[in-house]
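Below you'll find a set of structures to go through.
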Structure I
Amino acid sequence: MTPDKILVTVMGLGAIAFIVWFFWLVKKPGVKASVSSGGYQEAMVLVKGGYTPDVILVERGKPVRLNFLRAESASCSEMVLFPDFNKSAHLPEGDTVAVELMPDKVGEYEFQCQMGMLRGKLVVE
């Protein structure tokens with residue numbers, strides 16, 4: 001194998017390793033939901049090319065209210081689904097929509113758009 005082929009192979013493997021690490025192996029710290037005066041654990045989630053924040057930390061046994069603000073017109077972001085809670089919500093563009101949940105078990109629960117392209121996670125501690 002010539003030196004240029006070795007260099008291209010090593011650089012390609014390095015790029016693949018970086019992509020795998022960046023997209024699948026990095027653990028995001030998450031945002032802790034704040035407690036409102038009504039006793040809800042609340043977080044505001046911006047929907048624009050994804051969910052921001054996409055990892056939300058909450059406590060078990062306390063009601064959760066996630067307020068989704070959709071700031072884009074892409075059809076993929078019209079719905080948010082919480083399969084583990086059997087909940088979904090339509091997200092009109094420019095409106096804030098509250099989704100209320102009661103997490104009674106510790107664990108990680110995913111939420112996503114109807115196509116599965118936008119993903120987030122609710123971490124119950």
Structure II
Amino acid sequence: MKITKLILTLLFGAFMVFGGVNHFLKPAMYLPFIPDFLPGEAINYVSGIAEIIVGIGVFIPKFRSLSTLGILIMMVAFLPLHVIDVFKEHPAVGSHQVALIRLPLQFVLIFWAWFIHKK
């Protein structure tokens with residue numbers, strides 16, 4: 001079980017780094033998720049930096065616990081954006097069907113983050 005958890009942890013770390021880098025490569029993909037009253041580009045880039053930092057932290061044993069906690073907090077913090085997206089006329093993820101699939105996926109990511117963080 002220990003090796004499985006380590007693999008899942010490192011996989012999530014890579015997933016976070018990739019996602020963070022993607023905020024810079026394809027910002028237009030993330031901007032529709034950000035509420036209009038917030039500075040979209042700034043939030044996008046700050047989120048990308050945060051994802052890269054916690055993702056890299058997963059690979060450093062000294063920071064792994066803190067980084068996995070950060071991932072868990074980020075996944076919970078992003079949850080309302082995915083809930084809102086389900087009810088938008090034009091969901092950020094494309095269609096209502098995709099938004100309805102994406103919402104439960106966020107719960108899977110939250111559970112995954114919790115699993116890799118717990119002792």
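Structures compared: I, II; top value of distance in nm of label points 7 Å out along Cα→Cβ at positions 13 and 109, i.e. the largest, recorded for I.
Looking across I, II, the calculation of FRET efficiency 1/(1 + (r/R0)^6) of positions 5 and 53 (r between Cβ atoms, R0 = 30 Å, to 0.05) that yields 0.90 traces back to II.
One of I, II was used to compute helix-only ellipticity at 222 nm (-39500 (n - 2.57) for each DSSP H run of 4 or more, over all residues; to 500), and the answer was -5000. Which one was it?
Label of the source structure: I.
With distance in nm of label points 7 Å out along Cα→Cβ at positions 21 and 101 derived from the coordinates and found to be 2.5, which of I, II does the value describe? It must be structure II, since only it matches.
Suppose relative contact order in percent (Cα under 8 Å, 6 or more apart) works out to 23; of I, II, which structure was it derived from? Matching structure: I. In this comparison of I, II, the computed figure 18.7, 69 for Rg and Dmax of the Cα atoms in Å is attributed to I.
Just so you know, all these numbers are worked out from the coordinates, no wet-lab data involved. Quantities reported herein were computed from a predicted structural model and do not represent experimental measurements. Cβ atoms are built from the backbone, for glycine too; each structure is taken alone.
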